[in-house]
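Please go over the structures that come below.
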Structure P
Amino acid sequence: MTTITPEEVKERLDAGEKLHLLDVRQPEENAEFNIGGTLFPLGKIQSMQTEDLDNLKDEEVICYCRSGNRSGMAAMVLEQLGFSNVKNLAGGMLAWREKFGS
C-alpha cells in the first residue's frame, strides 16, 4: 500500500486535478468535516460491497479516514479486490486539519 501526504493531496486539489477521494469514515464523521471525497464506509468495503467502485479499479483512488488506520485497511482490501492504484492519506483528517485547519 502506498501513502500520500495531506500536502500532496491539497496541492493537487488546488491545481484543479480531479481526484478519486474515498472517505471510509461513518456518515456523521463525514458530515462534520469532509474534503470532498465520496462517502464509502469501511464496513461496506470489508463486506466486499464494492460494485459501485468497480469503475475505479484502474484509476488512482485515495482513501482517507480520521487518522489513517481505517483507510489503510480499506486500501488493503481494495488492493486484494484488484484495484491497481490505491493510496492511503497519511494521518487522515487529523493531519489534514492540523496542517490546513477546517
Structure Q
Amino acid sequence: MIILLTQKNRIIGVNTVSVGSLTASIVHPREVYKGVILSNAASIICGHNHPSGDCQPSREDRALTQRLIEAGKLLGVSVLDHVIIGGEGRFFSFADEGLLQGDR
C-alpha cells in the first residue's frame, strides 16, 4: 500500500500496489510511482504486512525501500516512511530506525 501526500503531508489518496501470496509479493518502483505521478503527490508512505507476524524487514524489503527512495529522488517525491505491520500490534518503521537515508 502507498499513502499519497501533498506538500503539507495531507492525504490525497491510498493505492494498493500489489496483493501478494502467503510468502511473497512482487513490487516494482514503476507500479508504485505510476499512481504517485498521476495524483501529483509530493511524498509517500509505503506499507505492507508480514503474514508471519514477524515485522522485521527482509533483505528484499530493504532493497525495495532503497530503490523507491532513489526513484523518488529522481522524480522529486519524498519517501517519508516504509512501515511493516506484524502480529499482535507490532510494526517496524524504516524512518524510526533511521533507514531512509541509505543507512543499512
Q.
With helix-only ellipticity at 222 nm (-39500 (n - 2.57) for each DSSP H run of 4 or more, over all residues; to 500) coming out at -11000, pick the structure among P, Q it was computed from.
A. P
Q) Looking at structures P, Q, which one was distance in nm of label points 7 Å out along Cα→Cβ at positions 33 and 73 calculated from, given that it came out as 1.2? A) Q
Q. Given structures P, Q, which gives the highest value for mean count of other Cβ atoms within 10 Å over residues 65-72?
A. P
Q.
Between P, Q, which one scores greatest on distance in nm of label points 7 Å out along Cα→Cβ at positions 1 and 25?
A. P
Q: For structures P, Q, calculate relative contact order in percent (Cα under 8 Å, 6 or more apart) and state which one comes out highest.
A: P
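No lab work stands behind these numbers, since they all come straight from the coordinates. Bear in mind the structure is a predicted one, so any value in this text is a computation, not a measurement. Cβ atoms are built from the backbone, for glycine too; each structure is taken alone.
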